[in-house]
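Structures follow.
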Structure P
Amino acid sequence: MNVVFFGSPAASLPTLKRLVASPHRVTLVVTQPDRPAGRGRAETACPVKSFALERGLPVYQPERIRKDPAALDRLREARPDVHVVVAFGQIMPGPVIYLPPFRSLNVHFSLLPKYRGAAPVPWAILNGDAVTGITVFELDEKMDEGPILARREVDIAPDEKSFELEARLAEVGANLLVETLEGLGRIRPEPQDAAAASYAPKIKKDDGRINWREPAEAVGRRVRAFAGWPSAFAYLGGKRIIIHAGRALPGTSGASGAPGTVARVAAEGIEVRCGDDSVFLVKSVQPENGRAMTAEAFARGHRVGAGVVFD
């Protein structure tokens, strides 16, 4: 089967690699244009393009595929039986979606119709879900609303961060996609239940800001959900402090002070009072314009002790 693959970030790579290793033939890779990256802001290829070039696969990089008059001709030349889409990063128009005989299949990192949208993995962690999964579905011209071909559940580990969960889901999705291709023509697509739909909008930088009035468990989920980007953060003395790691402590603080107040500094980190009189242990931080360090080292260097209050 001829496959045109649409994808860009590292989370797309496991599926592309599985396709290359399968009996199917990847006739074209469609990915995002090179973007400035790093301190020098040099034009940099995304992970999918880099892998495709290493394997000698033809690459097509439309700036905006829905406004690219040459897109359909380029895709027709690849003679696709099916399009496979994994985190491509652009809205695909109907003529592209419906071009191949088996249309366009999307690998989505949630159990649809739950968490339609751009950021299903962090929102699943933030909301405290114990289970998420992968859905392979047929694209249509609405957002993640097409009929479902396959789903697979995946447990979320108690301390798992979003980038760790995404990497696991990417591997599960790669296998499920190849299995689904083998069943095309026999699998009966199932319409989604619109009444059960929920949404996972694109993450904004300010979503990582910690609200110490929340219970410590919720603070911990925010740290895990936004690990990597945009990162959970708080302010201390007007300076932005990224919190890389921490955990809710059992029981209550037994200390006075409003949420955000440092209850104690110990070898393991900084204990901060949260809502419901709970306590969050901050274990690793990165001060503004600084390097990552243990919370205890940060407390020593910045004279953080009991009674200090995060803004």
Structure Q
Amino acid sequence: MTSTAVAVTFGLLTALANAAAVMMQHVASSAGGRRGWVWVRQVVRHPLWLLGWVAMAGSLVFQAVALHAGPMSLVQPLLVGELVIALVLRRLWRRQRLSRPAWTSAAVTTLALATVLVVVDPHGVARTPTRAAWVTTIVASATAVLVLVALARGAGPVRRAASFATATAVLWALEATFIKSATDVLVAGGVGALLTSWPLYALVVAGLGGLTTEQLALREGPLRVSQPLIVIVDPLVSVLYGLGLFHERLTSGAGALLVAGVGVVAMSVGVVVMTSSVPESLVPEVLPAPPTGG
């Protein structure tokens, strides 16, 4: 397999693992009706909760392989596929009957994403970022996150969810840069070099920050606001980081940029419609019992 094929394959596996982890842990956390410590004990003992963590670990490994094999500007947009995969899992696993707009928007999102990636053709051998580039990226990201968190204070539910979701997307994109660098260190120098490298600990900090802002986004406002923003902003910021930090390249002709722009708009609309068209719950649909003869 070529490096591009490896990047695409493991990028899609990352999306699959993410979708499976979210759904399994959501099902596990909804299984018991109690709350408090009794509920916590029930959740952590639930097989799906543990499998969810296994899927999350697999997602991290898959993403690391994908980012080592290919450019960030190719791998991170593929994670939009998590929503489409989750839709399929809802139907096949949870037996939910989904609306036509949900399936149509999933098709539009998939087609638009594929079109954008083919047209802009992310490429280029990743260069090692300079210290100045790292400092600029980290400071700019931290500043953006702090501003977004500050904007959430005293705001309504929709604005709070939007602010925390956007901050989450920035942190996820920043974490991806650390994953890529840490994986490169591991491949080049082994575990010893990885344990003494700063990107490993930076990705832990960014990951914890992203988990915190994600939970705040989910708690403070509707999912239809936070989920589309996280899914859309993360790949867009990741492309900027890929271009600025690792000197990746995109096809920059006027025609390609026009088609890509239309594709990004179509993909964004598809994501918004898709997240608004699916049920909030993962409870399987209960089909009516067949009539019995008298």
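Where a number appears in this text, it was derived from the coordinates with a stated rule and is not lab data. Note that this is a predicted model, so its numbers are computed, not measured. Cβ atoms are built from the backbone, for glycine too; each structure is taken alone.
Set P, Q, criterion distance in nm of label points 7 Å out along Cα→Cβ at positions 44 and 84: the highest-scoring structure is Q. Given a value of 0.35 for FRET efficiency 1/(1 + (r/R0)^6) of positions 4 and 244 (r between Cβ atoms, R0 = 35 Å, to 0.05), calculated from one of P, Q, which structure does it belong to? Clearly, the read-out refers to P.
Assign the value 0.45, calculated as FRET efficiency 1/(1 + (r/R0)^6) of positions 132 and 276 (r between Cβ atoms, R0 = 41 Å, to 0.05), to the correct structure from P, Q. It must be structure Q, since only it matches. From which structure (P, Q) was relative contact order in percent (Cα under 8 Å, 6 or more apart) calculated, if the value obtained is 27? Traced to structure Q. Here FRET efficiency 1/(1 + (r/R0)^6) of positions 124 and 228 (r between Cβ atoms, R0 = 35 Å, to 0.05) was calculated and came to 1.00; which of the structures P, Q was it taken from? Of the options listed, only P reproduces it. Of structures P, Q, which gives 20.4 when mean count of other Cβ atoms within 10 Å over residues 172-179 is computed from the coordinates? Derived from P, not from the others.
Can you say which of P, Q returns -27000 when helix-only ellipticity at 222 nm (-39500 (n - 2.57) for each DSSP H run of 4 or more, over all residues; to 500) is computed? Derived from Q, not from the others. Name the one structure among P, Q that Rg and Dmax of the Cα atoms in Å of 22.6, 70 was derived from. Computed on structure P.
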